[in-house]
Structure I
Amino acid sequence: MKNKRSNTLKKLVAVVVFFAICFALGILLGKVMVSILPEDGSSEERLWNLFMMLLGLYVGMFLHIVIHEAGHLVCGLISGYTFVSFRIGGLMLFKRDGKYRFARYSLAGTAGQCLLSPPELKDGKIPVTLYNLGGVLFNLLFSFVFALLILVFPPYLDSFCLSFVAVGGITALTNGIPMKTGTVNNDGSNAFHLLKDADACRAFWLQLKINALQMQGTRLADMPAEWFERPAPEQWKNSMLATLWVLRCNWLSDQGLWERADAEMKELLNADSAIIGIHRQLLTLERCFCALLRGSDPDGVLKEWNSRSLQKLQRAMKRFPMILRVQYAYALLHEQNETLAEQKRAELEKALASYPFAGELAGERQWLPIIAERAKNRSMS
């Protein structure tokens, strides 16, 4: 209960800070806009300025996502990282076997993402600040450039430039000021935790290393066991370190040890930890899957299936193989709806065929015959 209240308070603070920043910049933009609108201008001139302001907001919201992720990429490469993937919206560019490829991939709570492979640890450390804050720096840099362009561009483009600058300011502040929104941690929060704790820095290295290996086709089950050691209780309040426990649960599951994985997921979800919202929701879905395989639900986890948060997650990540696998099991084992189950299995096979993280493919496919066998045995009993 205490943990839920703390998380709710953090979400509330993050929302208040975000809207306060937007409100302040909106007022500032409005005052500047009033100052550049010609007092004796025609209605056509005022309408044009309004149109350019809205266009600047629309274009700025998209371009600043690209600029932000490009900042992570450039600053990461400067810091010694190597390219793994670059995603805007649902379109991902990734590198495998020395070749660049495109795939459809999206992650709830993120508009884009740039993931790199880290350099080797030296004395337990890697450069982290420039990579994590590179997106914020680029948003500020390009906003400054467009502010200067107001002096060069014709007056009828002032509104566009100012809107672009405002969006850049909002993007930089909401990503740079350390905040946890309840779904994912922002860049400022990550940088803050990494600077404070050497163990968190190692955890950050592990997460990037594991991601890079999965992109190349390595399964979690085949990675070193020491990478998936359970963090100590005093480390659970650090989101970077708490994520290692999430990865441990996934590692156990990938080995087929789903009973052990379920026990640890239950403990993790009940612990006073700092795991981010999307991990909490995905772990809950995995626990639903374990209950379906077991054929019993002593903890009542399946009651969460129709909760608003899990339904929203399933809609947002409807092409995610893990989501489709659990939906397939739910349709076949719980609802006993073979038509829907076959539909979900077909969607899963299609998703796996184009899924960029090759290391997850075998792990996901291992469950399909197990689910089918469970359904066959129950129909015979």
Structure II
Amino acid sequence: MIDSTSHEAASSPSGDPYLLTPGPLTTSLTVKQAMLHDYGSRDANFIELNARILDRLVAIVKGEGRYVAVPLQGSGTFVVEAMIGNFVPADGKLLILINGAYGQRIAKICDYYKRSYQIQESPEDVPVDTALLDATLEADAAISHVVVVHCETTSGILNPLQQVSQVVARHNRSLLIDSMSAFGALPVDSTEIEFDAVVASSNKCLEGAPGMGFCVARESAMEKTEGNSPSLVLDLYDQWRAMQKNRQWRFTPPTHVLLAFDQALSEYEEEGGVSGRGGRYRANCDVLVSGMREMGFTTLLPDELQAPIIVTFHMPTNPEFDFNAFYDGLKDQGYVIYPGKLTVADSFRMGCIGRLDQQHMRDALVAVRNMLDQFGIESVNSIS
């Protein structure tokens, strides 16, 4: 049973509410403190820091000697757009595997860039269909690239990355991966998964500050992207060549974000990399799901499809439940959650990632129980 004894509002060591969201996330105090310095973009120490970060990113995919990492200013969507614009040439055709809002966003990018594309869409609570992918690639030789969202945070679903990779490789097409919400916690191992490029960002599972994206790409594939980009600032090839030449960014780098990211990567490695970070998140997810189910909440996804990143819960149908009051009440107790983003169901989401552990999740469950007590609800019925 969840003990709903009263307690003071929770706060992180820096005095902020805990973020149970898909990002930005709660970061460690040491990551925040790393930003309390000013570096010039051509400072030797900063240049060494850049190189160290890029080597670490390649190591996460076990791509040493075959893959390169290219950084880019901006949010995650910036580098997703850059990947599409650089790796899919003007005469190429992209097959977009969609089961949520972020796959739909890639289609919108293609519309802006006037890239030819085809959609293979699954419901938001269903993984992408690898059998249909196989048939589609067999039927359409014009498709040059396939893109998949590793963990679609619209629902929290984990897509079958390895199976997708196997199908794409069998048809000799190129695979692009949006691993924004999973990179660092769930494996993207280049010795087991064949891909041309994967993109993610400095926050999310690597627990740095937002403001920088990156692309880890097969070097031979990156070499073929010259001249493809329809954008100057999003030209990954040009950024890669510039950093090869002098290890510097083409335009003003987010120096403070990079300082935080370097520290975050040190903490990531100390935790044990993918297995350590992913293991903590999985434990967080298990505590959260178990405790919410105890109070009657229903998850959108079955356990076998649930990534340990963010969990979608059906909105309670109990007329005494008021989501706006629920959201505000949890924030007053020190926990920020996320509204739903589904079209298939009315829902809300709670994240498992960031600088949080099992005790934080248990404390958040107490806050949820407190809100239900205020509503006079013993156990919610999340679906009608």
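Annotations
- Parent structure of the calculated result 19.0, given that mean count of other Cβ atoms within 10 Å over residues 123-130 is the read-out and I, II the choices: II
- log10 I(q)/I(0) by the Debye sum over Cα atoms at q = 0.08, 0.10, 0.13, 0.15 Å⁻¹ from the coordinates reads -0.42, -0.65, -1.05, -1.31; which among I, II: II
- Source structure (of I, II) for distance in nm of label points 7 Å out along Cα→Cβ at positions 259 and 355, computed value 2.5: I
- Each of I, II could give volume of the Cα convex hull per residue in Å³, for residues 83-266 alone, but the derived value 119 comes from II.
- Taking FRET efficiency 1/(1 + (r/R0)^6) of positions 51 and 243 (r between Cβ atoms, R0 = 25 Å, to 0.05) as the criterion, the largest value within structures I, II is that of II.
- Value -12500, calculated as helix-only ellipticity at 222 nm (-39500 (n - 2.57) for each DSSP H run of 4 or more, over all residues; to 500), assigned to which of I, II: II
- Computed 15 for relative contact order in percent (Cα under 8 Å, 6 or more apart) - originating structure among I, II: I
- Label whose coordinates, when distance in nm of label points 7 Å out along Cα→Cβ at positions 275 and 323 is calculated, return 4.0 (choices I, II): II
Rule-based calculations on the coordinates, nothing more; no lab input. Keep in mind it's a predicted model, so treat the numbers as computed, not measured. Cβ atoms are built from the backbone, for glycine too; each structure is taken alone.
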